[in-house]
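**Student:** The structures come next, written out as structure tokens.
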Structure 1
């Protein structure tokens, strides 16, 4: 298999106690499981990917059982601490209007901000926001050049 160059070296890994709600939710957003190590001696690990003409988006998931709460760093927090606090996962999509309409069919209750036009004085774009089953905040947006000044 040929290696594909990585355009962005940031890898997102979400720690969750159960994979079933994640599989259901993210599959409705067009993500597919591309690898999964089932839990055993170690917690499970799963990678989901969403293809888009703008580029693929991958999200990694760790856990699938109560051991997720014993991870070396996260175990200092109460297990009821909201997951994803102060983090926004931003995913660019092509045809955001059509994608938003598809999201509303199955995941309307997860939308926390409807599709809106935004701007920063230099450019405008459209985006909407969602919350996943564990409270991770997701922003779907038209493609922006984040390095543009």
Structure 2
């Protein structure tokens, strides 16, 4: 039996998985909206200066928002957004990370606060990030 306060608390995450190195770049979001996504795109570009980046995305509205179009135009030489077909999460390695995180951190666990959830998520991400090869072996298809 898991105790509950009757509230559905959660943590919203935006994240990337570097397919080659196993590096995870993740941020907590207060909400999923175009502004938050734009800020995350800037963080990604800043984190990988001078690199050619391809982001694999689902077709969420925020990924197509008008607000991000000028940013994409300004970064068209370094940033490409690749949209997956509908209902194909298995084609995106980050979805495997979200599943791993949920099964390792939140399934059958009662958290007393959102801060406790965030702390558990951060601990999980820090722990797995210590061994990038495990991340690659678990989430990335090798050719």
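**Student:** Give the label, chosen from 1, 2, of the structure having the highest value of distance in nm of label points 7 Å out along Cα→Cβ at positions 73 and 97.
**Tutor:** That would be structure 1.
**Student:** When distance in nm of label points 7 Å out along Cα→Cβ at positions 89 and 105 is compared over structures 1, 2, which one is greatest?
**Tutor:** Comparing 1, 2, the top value of distance in nm of label points 7 Å out along Cα→Cβ at positions 89 and 105 belongs to 1.
**Student:** Quick one: helix-only ellipticity at 222 nm (-39500 (n - 2.57) for each DSSP H run of 4 or more, over all residues; to 500) came out at -11000 when computed from one of 1, 2, so which one is it?
**Tutor:** Derived from the structure labelled 2.
**Student:** Could I ask something else about it? Among 1, 2, considering only relative contact order in percent (Cα under 8 Å, 6 or more apart), which has the greatest calculated value?
**Tutor:** Answer by largest value of relative contact order in percent (Cα under 8 Å, 6 or more apart): 2.
Bear in mind that the values in this text are calculations on the coordinates, not laboratory data. Because the structure is predicted, anything quoted here is derived from the model rather than measured. Cβ atoms are built from the backbone, for glycine too; each structure is taken alone.
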